[in-house]
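Right after this note come the structures.
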Structure P
């Protein structure tokens, strides 16, 4: 219990140190999710809404789900056989997870306007919602893996042209969640999950915030003949097509 209290205190201190009402964090007329957020569930949430706890094991499973998708594509084994020159291994980021938590405490399946931080000036976001009539609670780790699999499934719509130059005013099948997973500048991720009862369904809402987002007319990832050939620190011993965890990649354009 003492350890839990210490961790919570550290998170609270970190949040307090960041002024999310700082206008420089967001675009003009954009509202930051963390600005004046009291940490409570929003008015749209039904009674009994709750935040599902992501322990260290759940965080690692969420990371593994992301990095497995990145490994597949970086190794040229996705829908498009392009190997990634320098795709970093994703890391868990507590501040991104906290902002994801604050956002989905609205209990609404919609993107927030701004979730940027001092470290990440164009943070991205993926959302996933699922429901069941079963009264048996869902396991949070399986929900996270299911969400990532759902986003990754958009990979069937990806083409070499999209990967090499994310299109402006794109009108084709949905690809934006998958490209966020595969973005070569995405170094960090933090997720949160809430559950609530709605119209006889138990609803689960998943939010993952990322270091960066999709940028038009820029590559999702740059391809090379050999995966990870431009990683300065070598490849990851577990995910050989990704850069080692020590690779320093600037997520901000």
Structure Q
């Protein structure tokens, strides 16, 4: 949908309210619409939010973002919030990543390796490191929130830091969280655990989240505003359908 100079991604769902979101890093706009709302009503709603949308996009445009990695010597790579300088060592030995030094990550790789192969090696490394933290943290926060998870896993996600299946009591964390500080990982875990008690992001959800994790807002902002932020929990505006239909 085009509104003024804005391109808005729209999707229709079996929901009651309109959900409008502006997401980092580039201010992408997405609007989820109830099935029964007309295109004209949806457009009117978007028009009424133009100022708000542009305000959020301006905020995101000021955030510093990390450029795509090429996995070469001298680059900065992050592990649990700490910056490391990459040192690429070309070798005929099996490829591996070593973090014994406090300030550097050593990447042992074959001379003929491609960027894709180096990236895949880093992803395997990040997955292994994050799995260790995930097991410990989930066990810790289950007791605090008062829920029990049947399964917790890690996967690559394009738009979310975490997600959950409430019915099956499963949670998933984004692989990219391996680059974030421990307290930000804890926040995402608690966020998903609270969803096992409350599906929606309503007042009850916020109350449960704040009780279990008082600094949730601070750490949420850190995730979304940091140099490594590419994901959701951007700015959202939800409006009840009846209000749109009345206009």
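Which structure, out of P, Q, was P(r) over Cα pairs in 5 Å bins from 0, in percent calculated from, if the result is 1, 6, 13, 17, 18, 17, 13, 9, 5, 1, 0? Corresponding structure: P.
A value of 1.8 was derived for distance in nm of label points 7 Å out along Cα→Cβ at positions 26 and 98; which structure in P, Q was it taken from? Corresponding structure: P. Out of P, Q, which one gives 1.00 for FRET efficiency 1/(1 + (r/R0)^6) of positions 162 and 202 (r between Cβ atoms, R0 = 35 Å, to 0.05) as computed from the coordinates? The value was obtained from structure Q.
Assuming 0.95 is FRET efficiency 1/(1 + (r/R0)^6) of positions 106 and 138 (r between Cβ atoms, R0 = 35 Å, to 0.05) as calculated from a single structure, say which of P, Q it is. Label of the originating structure: P.
When relative contact order in percent (Cα under 8 Å, 6 or more apart) is calculated for each of the structures P, Q, the largest result comes from P. Looking across P, Q, the calculation of distance in nm of label points 7 Å out along Cα→Cβ at positions 154 and 170 that yields 0.6 traces back to P. With Rg/Rh (Cα atoms, Kirkwood Rh), for residues 42-129 alone derived from the coordinates and found to be 1.24, which of P, Q does the value describe? Of the structures listed, the value fits Q. Match the computed value 4.9 of mean projected area of the Cα convex hull in nm², for residues 66-113 alone to one of the structures P, Q, and report its label. Only one of P, Q returns 4.9 for mean projected area of the Cα convex hull in nm², for residues 66-113 alone, namely P.
A value of -8500 was computed for helix-only ellipticity at 222 nm (-39500 (n - 2.57) for each DSSP H run of 4 or more, over all residues; to 500); which of P, Q is the source structure? Going label by label, the one that fits is P.
Quick one: distance in nm of label points 7 Å out along Cα→Cβ at positions 18 and 210 came out at 2.8 when computed from one of P, Q, so which one is it? It traces back to Q.
Quick note: the coordinates plus some simple rules give every number you see, no bench work behind them. These numbers were taken from a predicted model, which means no experiment stands behind them. Cβ atoms are built from the backbone, for glycine too; each structure is taken alone.
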